[in-house]
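Below, each structure is written out as structure tokens.
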Structure 1
Amino acid sequence: MVQNVYIGLAVTSASSTSLATATFDNVSISSTSSPVITGLSPATGPVGTQVTISGTGFGASAIGSSVTLGGSPLLLNSWSDTSIVATIPAGAMSGPLLVSVAPSLNSSNALMFTIPVIGAWLNQDIGATGMMGGASYANGAFTVKGAGHLVADYADIFQFVYQPLSGDGTIMARVVSAQGLVNNGIAGIMIRDALTPGGTNCQDVLQAGSQ
């Protein structure tokens, strides 16, 4: 239905010559309008970052409500109907940020918050992967976990660890190990012009079934 509707009680006799009468009690109305996030400031930052979430319909109190990043709760600092300030906790990973408002816990639209893997390196899922991916860095190596299907010409669905590049550039990497590459799963390097499934890209990958 449209955003603005009418809610009430309806009776008809199914006749144009007589009236039907109905009695109603215990009548109550509750709104299930979902909160709306209009912006994140900042939208990228490390663990410990305080992010201001702007929007509408958050409610006057945080009691029973929550803010999650990739399904994990954030630490709440302040809360009003149009603005929430929360802190990115240890262990959090890049993903969709949602506000869920009590008592019905209706969830807002999702906006991406990106936590750098290390330095200028960021990560996110490209397309609807079905399972949230992730990435970490330790001892000189990146560990990347991703779901989805074959990275194709028109609908790439995968986990991407990346940094912005202006002008010409080169990337080199060695695939030390790869597990779970089934149904044409891949692991490799890529340059692409957009963080959307249809972005133009070039790639050099290890593919399931190859040597």
Structure 2
Amino acid sequence: MNIGVDVDGVLADVADYQLRIGAPYFKEKFGREIIDPDAFDVRDIFGCTEKERMKFGWGTIWTYIIRYPARENASQVIRKLKDEGNRIYIIISRVYTTNPWHFGKLFPSPTKGLLCLLSRTILKSWLKRRGIPYDGIHYCSEHYASDKYSGCRRFSIDMMIEDKAENIIALSKMMKVICYDAPHNRNCEGNNISRAHDWDEVYELIKNTRR
């Protein structure tokens, strides 16, 4: 089986980063409080402007993408799936890993290219240091579910593990999707959608699908 795996929200707990790191940052820098802790994006969590969102990302994301741990049992389950003959493909929508990216004209093209390369290198290092094997990576824009589908089609994905509601709904029309549980995707239901609350449940869902 070809299994697609998202990173932010699936392999790593991006919601924890946004709340734990974001709460003191937005309070100190902009005087903003949490207004919706269950939202997907910091703009909705803190009611911030796009400029404030960009400053938060630029000021803190490197700590997240370098230092944050993988979710409990994620590496063990993926290694087990690999040992059982499955192929693992990382299909990631993350700022800085595609070029151009949402900072637009703030940096000249050569700088954007270097940041793109650096972000991809950091991702590969993060996966390696956390013992997460994979057979390929596809980098997507943050903004379009169709980019995720393009990555799935590129690797002939049979099942995708995803947390963003928009992507889950779009992908479920073409393949089986494991919705990694989060407050922002609790309303995702339908054909081809299964829900997992941790990586042990991910493994059981995949095992049962193969029977």
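Every number here is computed from the coordinates shown, using simple stated rules; none is lab data. Small disclaimer: the values here were computed from a predicted structure and weren't measured. Cβ atoms are built from the backbone, for glycine too; each structure is taken alone.
General remarks:
- Origin of the derived value 3.3 (distance in nm of label points 7 Å out along Cα→Cβ at positions 141 and 189; candidates 1, 2): 2
- Which of 1, 2 yields 0 [helix-only ellipticity at 222 nm (-39500 (n - 2.57) for each DSSP H run of 4 or more, over all residues; to 500), calculated]: 1
- Among 1, 2, which structure scores highest (criterion: Cα Rg over 2.2 N^0.38 Å): 1
- Among 1, 2, which structure scores highest (criterion: relative contact order in percent (Cα under 8 Å, 6 or more apart)): 2
- If FRET efficiency 1/(1 + (r/R0)^6) of positions 21 and 157 (r between Cβ atoms, R0 = 41 Å, to 0.05) is computed and equals 0.10, the structure in 1, 2: 1
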